Each structure stands twice: as C-alpha cells, then as structure tokens.
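Below you'll find the structures, each written out as structure tokens.
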Structure P
Amino acid sequence: MPRLENWSITNNLEPYQAPELQVKRLEGEIYNDEFNRLKDGKYIITSRLLKLDLINNVAQTNNTEYILGKMSEEYAEWLKNNNIKLEEIYQWINQI
C-alpha cells in the first residue's frame, strides 16, 4: 500500500463555494507506489478524500488507499494556530 509522508489535507480552493461542498484531498510525498508510476518522495495531490482513519493511519481516496506517515510540520502548525483539531476534519470527511 502506498504511504504518504509530510502530508496535509487541502480543499479545492474555490472561495465562493459553501464549505460543506468543498472537496478535501491529501497532498504529500508518496512512497511505495504499487504500480511504480511515481518515484519515492514525489509530491502528489490525491483524488477526493473519502475516508480518514486516524486510529490506523489510513486514508481512502476515490482511487487509492494510503498509509499516513508523518504529518507535515507546517500543516500541524497551521492546525494549531487556527485552533483546528484533526478529529474535526475527520468527522466532517467521514460524514460524507
């Protein structure tokens, strides 16, 4: 299973779209691409994030299931500075 390192969760950056309609995606460095399409360490943005399992550190997108390695330090700092808990994003994603 591919692994994402230095990952973060982003949305589709459409400023006039309602928050509940925004598409969440993962971005980060991919390792162990199952089909050897991507070199280890290549920066990617995934398809739509469908499930986020914080207990097992696994994420499911439209096309792929990823093991989540270390979160991006910048993303962790952004979450902290904006008083956002990853669990809140988890709950929002898993409601869809």
Structure Q
Amino acid sequence: MQSECVRRHRVLLSEGFASVVQRRRRAKGLSRAALAAKAGLHQTYVGLLERAERSPNLDTAQAIAKSLGVRLSRLVQQSERTQQRRQKKKRNR
C-alpha cells in the first residue's frame, strides 16, 4: 500500500508533466493529433496525459519527448520545477 505522501507526489508530478508537455506542444505549433501521430499514440491518450488524467510509462514518456525534440530527462526536470512552483504557490495562499 502506497503512502499518501507518495501518491500525492506522483499526482503533482503528473500535473507538472502534463503542463510541460502541453506548453512544449503548443510552442512547436503541434496539435494533439500531430503529437500523437509523431509519438505513435492515440490523440485521446495525449489529451488524457495533458489533463493529468493518465501518467505515461517510461517508453511513452520517451516517445513524447523525442516527438517534442527534447530529452526525457529535460521533460522530467521541467515537470519537477513546475510541481515545486505550484506547491510553493499553494503554501503561500
């Protein structure tokens, strides 16, 4: 059984990942369908990822990163930063 802290961290990291993927996709001028096609995914799944309703496995995250022209490690790093900023904002409220 996972602790509440671990579950919450995973949810927040998924939200950070979702935000980063969506931001990078839009910056590249890609639709969800175009990103999905490049990554070999279904566009509905990309939408679920961008809304943080699903979390990708490593292979899927790697395919997304490659399709966005960035290293997976960079996406994860940006996701963690996004997560940290959101947590900081919530604490300051």
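Just so it is clear, none of the values below were taken in a lab; they were calculated from the coordinates. Being a predicted model, the structure only gives us computed values, none of them experimental. Cβ atoms are built from the backbone, for glycine too; each structure is taken alone.
Looking at relative contact order in percent (Cα under 8 Å, 6 or more apart) for structures P, Q, the greatest value goes to Q. Kindly point out which one of P, Q the value -25000 was derived from, the read-out being helix-only ellipticity at 222 nm (-39500 (n - 2.57) for each DSSP H run of 4 or more, over all residues; to 500). Answer by label: Q.
Just checking, which of P, Q has the largest value of FRET efficiency 1/(1 + (r/R0)^6) of positions 14 and 54 (r between Cβ atoms, R0 = 25 Å, to 0.05)?
Q
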